[in-house]
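So, here's a batch of structures to check.
Please treat every number below as a calculation from the coordinates, not as lab data. Everything numeric here is computed off the predicted structure, so don't read it as measured data. Cβ atoms are built from the backbone, for glycine too; each structure is taken alone.
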Structure I
Amino acid sequence: MECVVLAAGEGKRMRPLTAKRPKVMLPLANRPMMEHLIIAARDAGLTGFVFVVGYGEREVRNYFGDGSRWGIRVRYAPQRHQRGTADALNAARGYVKEKFLLINGDMLLQSADIRALCEHEAPCMGTSTTDHAKDYGVVSVERGQVTALEEKSPHPKSTTINAGAYILEPDIFERIDAVVTSSRGELELTDALGGYIRNKKLRACAVTSWMDVGYPWDMLDANAMLMASVESKNEGLAEKEVFCSGPVGIGKGTVVKSGTYIEGPCIIGSNCRIGPHAYIRGATAIGDNCHIGHCTEVKNSIIMPGTKIPHFNYVGDSIVGSGCNFGAGTKIANLRHDQATIRIAGKDSRRKKFGAIVGDGVQFGINCSVNVGAVIGSGAKFAPNSYIEGQIGENSVIR
């Protein structure tokens, strides 16, 4: 069975993190999120993959290549213009001849659920449950059949949603030919499924491990979940008086200097410099070539490669892009005094603790203060003692 992975979208809701990379290549536990999904599908027994690529496709191609590093075969189907999920699947029309698995590349799903889904006859939709169903396609299921599907209803009729994983046969492409542009200006795959639903032919398969990664703050939950399986290993150098509690992975060429305290689960990439006297707390993933320096504390955060947080800094519950530099004393707040959930660019994150979303190449002067829920565009530069809140555009210069 072939596995078609939709990986062509930009991920506009992930801006500014997707300014220079496609959404599916955003890191979770120091691997692109799509890699976790591909490994799960491989472990479920699938070896042939078709990646539908578009925005940032070069990064996907360069990373995955022909798939041999994972023991799989990868072929690429370009979607030149991102016109919706039906159009994305249509790009793979010439690559699949029999029953196939279709999955969105921007989610997590464990191999047991993928295996169970693959055992169903086509057509079949993976379903999950959520407490905020209005953000998804809401599904009605009766006796194992999908009886209704409504996209992003403000008043959802159930908590059961479309998980973005399907078992389909090539006849789906004929149905795609009849799809017209939706009110959102896209060719929707769910419209192609309408005939199956009306004829009571679309089966439902509940999946329990599904996790959506739709917004930047979802990355923290997904990262923490994946970090729970981290195994301790040290391929670098830890000096005397370094203390590690719980599972901690340290990459090749990384030096952890004296006085540093690391609470697992934690992953530190290759060729990093940590400490002296740094404090790294649980569920933190630090990419390659990073510097976390003297008296700096990092907690429950994703730090992308090449970022320097070197002196007297605090970063909590945040996602920081690659190639950033924090001036001495710069700190990110992560908690409101009224204990309310934090709104980010007008959207409720449903989190009481969240710091900031920092794009690539951001430069902070000394003693900058970043308020909760700040979104900082790539390439922004801040003068010393800047107070930063709200949304900051790309390449902004704050003097």
Structure II
Amino acid sequence: MNAANPADAQGQSFPARDPADPAVLRAWLGDVLLPYWRERTVDRAHGGFFERLTPEGALVPLDYKRMRLQGRQIYLFSHAALIGLDPEGREVAARGVDFVVRHGWAPGAGGFVFKLSLDGRRVLDATRHLYDQAFVLFGLAWFHRLTGSAAALAQADRTLAFLDARMRDPRAGGYLDAWIEGQAGMPLPRRQNPHMHLVEALLILAETSGRADHLDRARALVELFFARLRTGPHGFVTEYFTADWRPAPGADGARHEPGHHFEWIWLLLRYARLAGDRELPGRLADLLEASLARGIDRAPGMLAATFDEIDPEGAPLVTTKRLWPQTETVKALLAAYEAFGDARHLQAAQATIRMIFRHYLPGGAPLFREHLDRGGGSCVVDFVPASSLYHLFLCLAEYLRVLGASPLEAQQ
């Protein structure tokens, strides 16, 4: 099955069959989702990946490529190839790595730049964002996992050395959000989000390399999470901070994103398994229950999905619902099922997957609805970002792994 456009995929796997059936889901990923996005977003002329499609599936003619998207797509095709879902994934990922390393690594001080021209020959923005370093590290780690590439692992180590030299904050902990050559000072507000994704990259590096230093780096950020990033009456994760990791003044310090709560839960439970920390899962039970109770819309007649933003008491600050918080909800529930053995968590994950396919992937079309209004009836953006594939694919691959439907499980 090879869907040439969204309409071609309608009804081929869904809704007649259950998307929570691992066999159905695996076939949909390999036969519908991956071929569709590979055909439209892989830049065969210059290398790397395009950023956006229109709601009709046409390429949005942007004039740049961001390193964060390149890292996410390297991950996507590496993981897909590793679990046997994309026979072209290894080659596509290799071309992505070549593009990123050849064009995105800054001469001199090093680090990956923010934005390049489409052909990669011009740097459009040389800012080194922690977010970008984290996602290129993530892609390199997965490519190394797929291929055993010593060059990919060496580039990951060069990136970590750059972070140590230019972006580490030895006083307050963590890293600068951004670094610009020749400019002093710390950009504010500080954000937890890039630190979370750095943990994600470090855990894959630790799993793949078996090196203690990668896990030690992750451990330092896990300690930062428990010491400074959880605030408020329910221990929610704060998004924005001052230079010394106090919640940012005003509205920014009172914003919480339930999707990030769930993402942290998944990552920290993964860290606990890898580090052999038997006490850590119990320290997350309250955050999981509070996020499930307050982060998901329970109002009658509204889409029962995770909110984009809530306040410290759980009231919605933003009532729209992007795709990615739903996928992170699934991942947290799956991790909780593995950690605590409660079948209700698995059942809730399955129900959320069915909701995702009903509202964000109607009919099983590979072109998802990125951002819905509170009722779920309208999409509030006019484009489809390739960056969301990372969230969607990883969520569904985790589901297959937990249910024993992925060869990757035997390798972990």
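Given that mean count of other Cβ atoms within 10 Å over residues 126-133, derived from a single structure, equals 23.1, which label among I, II identifies that structure?
Label of the originating structure: II.
Identify the structure, out of I, II, from whose coordinates P(r) over Cα pairs in 20 Å bins from 0, in percent was calculated to give 27, 54, 19, 0.
It must be structure I, since only it matches.
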Next item on the list: Work out distance in nm of label points 7 Å out along Cα→Cβ at positions 206 and 310 for each of structures I, II, then name the structure with the largest result.
Entry: I
Note to self: When FRET efficiency 1/(1 + (r/R0)^6) of positions 174 and 270 (r between Cβ atoms, R0 = 41 Å, to 0.05) is computed for each of I, II, which one produces 1.00?
What the structure shows: II
Notebook entry, point to check: Where does the value 1.1 come from, among I, II, when distance in nm of label points 7 Å out along Cα→Cβ at positions 246 and 334 is the thing being computed?
Noted result: I
Check: With relative contact order in percent (Cα under 8 Å, 6 or more apart) computed per structure, which member of I, II shows the largest figure?
Finding: II
Next item on the list: Supply the structure label, taken from I, II, corresponding to helix-only ellipticity at 222 nm (-39500 (n - 2.57) for each DSSP H run of 4 or more, over all residues; to 500) with the calculated value -15000.
Entry: II
Check: One of I, II was used to compute mean count of other Cβ atoms within 10 Å over residues 62-69, and the answer was 20.1. Which one was it?
Finding: II
